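Structures follow.
Quick note: the coordinates plus some simple rules give every number you see, no bench work behind them. This one's a predicted model, so the numbers in the text were calculated from it and none came from an experiment. Cβ atoms are built from the backbone, for glycine too; each structure is taken alone.
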Structure I
Amino acid sequence: MMHNPQDDIAQLRTEIATLAARMVAQDGADYGTAKRKAARQLLGEAQANAKRDLLPDDAQLEEAVRQYHALFNAATQPARLHHLRTIALEVMEQLADYHPFLTGAVLNGTAGEHDDIRLQLFADSAKEVQIWLLNKDVNIEISETDHFKGPRHDPVETVSFIYRGEGVHVELYEQHDLRGAKKQRSGDRPARVDIAELRTLLITDPETEA
């Protein structure tokens with residue numbers, strides 16, 4: 001039987017994803033940083049830089065993070081996830097006028113000890129939301145996040161704050177982006193969910209906090 005080089009590539013991607021998943025789950029590394037660091041550890045600096053096409057995609061890494069939690073954090077991660085989803089729902093309900101959606105690790109089920117809540121809002125202007133938060137005496141920091149439609153679109157303003165001890169990052173989109181947001185999916189999973197859909201997720205969570 002002839003050796004298939006593609007099998008070696010697939011195996012290497014799996015090894016990189018497994019190592020990167022530990023960095024994400026244990027250290028809170030973002031996906032891009034974790035993949036690059038894992039590749040350097042496995043291949044060395046020169047090889048990792050020369051063979052960037054060997055990196056696993058985000059979907060493979062997400063699945064590896066999910067498997068890591070199932071193996072090593074099964075006693076604590078489901079309750080942590082439920083807690084974060086509960087906090088996210090509280091924030092979304094308060095911001096209901098701005099069509100809030102939950103996204104990121106808290107939605108896809110891979111959130112752990114180091115993860116924050118990530119929301120997307122759709123308003124007439126970013127300033128409108130910022131003023132609303134400031135009027136509620138919320139201390140905010142402003143940054144930018146890549147647009148969910150990709151690099152051809154300008155980054156969006158993002159406000160970050162602490163709510164009930166958890167970090168919350170809110171991407172501020174314009175109203176006309178809402179239609180495109182509702183069509184977005186990530187594989188077989190939704191890329192974002194609204195308030196009603198999050199309530200359903202909370203009901204079906206495998207574990208709740210004691």
Structure II
Amino acid sequence: MKSDEVRRYDMTSRAAAAAATGERILDAAIDLFWERPTDQIVLADVAERAGVTVQTVLRRFGNKDQLLAAAGERQFARTASEREVPADDPERAVDVLLEHYETHGAGVLRLLAAESSAPLLSELADRGRALHRQWCVAAFPAALRGLRGAARSRRTAQLVAVCDIHTWKLLRLDSGLSRVQTRLALLELLGPLLHPIGEPA
């Protein structure tokens with residue numbers, strides 16, 4: 001192998017190793033985010049979980065806020081992918097929604113409760129709300145078909161509210177419904193929005 005080929009191979013290998021290290025650090029930060037409040041996440045714990053040094057984390061991401069912002073970007077992309085559903089399939093949509101809330105609901109609720117404490121958390125919460133709204137519009141287009149202006153805004157807000165994590169919390173955690181009963185309750189709440197009075201079901 002020629003010397004320039006060796007150099008290219010070494011550079012490619014180093015780049016791949018650096019990318020893999022970055023992925024491990026982001027995965028560690030995301031895991032810790034779901035486990036504990038953000039003010040209890042320290043870089044030493046991220047580094048330990050990722051199998052690197054704190055200096056490696058700092059060299060790669062700069063500081064804790066920049067690391068959490070990058071982790072947030074990664075998690076938003078992952079959430080969008082995990083929550084993809086066929087349009088106008090409410091049962092599938094509710095199943096996917098429940099899986100997301102059952103897995104990450106506690107972490108999302110912690111974020112929302114703390115969003116006023118730091119600009120980064122407020123930004124993440126706002127992005128999460130925007131992603132949720134986009135998901136509702138994409139998941140239930142028939143419920144919005146033909147609506148314009150205030151009527152469309154109202155129907156969108158209703159879909160967002162029914163599918164919101166706080167609705168899940170009220171049904172699942174506060175009222176103690178089983179997952180099966182929570183699923184049924186959400187479908188019953190969605191029904192009138194998907195098939196307004198006067199329209200065939």
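If distance in nm of label points 7 Å out along Cα→Cβ at positions 56 and 80 is calculated from each of I, II, which structure is the one that comes out at 1.8?
Values: I: 1.8; II: 2.9.
The structure behind it is I.
Could you tell me which structure in I, II was used to calculate mean count of other Cβ atoms within 10 Å over residues 32-39 as 15.8? That value comes from structure II.
Kindly point out which one of I, II the value 1.08 was derived from, the read-out being Rg/Rh (Cα atoms, Kirkwood Rh), for residues 16-127 alone. Before the final figure, lay out each step's value.
Numbers: I: 1.08; II: 1.02.
Structure I accounts for this read-out.
Looking across I, II, the calculation of FRET efficiency 1/(1 + (r/R0)^6) of positions 48 and 120 (r between Cβ atoms, R0 = 25 Å, to 0.05) that yields 0.15 traces back to I. In terms of distance in nm of label points 7 Å out along Cα→Cβ at positions 24 and 144, the structure with the greatest value among I, II is II.
Matching task: -15000 is the computed value of helix-only ellipticity at 222 nm (-39500 (n - 2.57) for each DSSP H run of 4 or more, over all residues; to 500). Pick the structure from I, II. Of the options listed, only I reproduces it.
Structures I, II were compared on volume of the Cα convex hull per residue in Å³, for residues 40-87 alone, and the highest value belongs to I.
Taking mean count of other Cβ atoms within 10 Å over residues 136-143 from the coordinates of each of I, II, which one would give 18.5? For mean count of other Cβ atoms within 10 Å over residues 136-143, the value 18.5 is produced by structure II.
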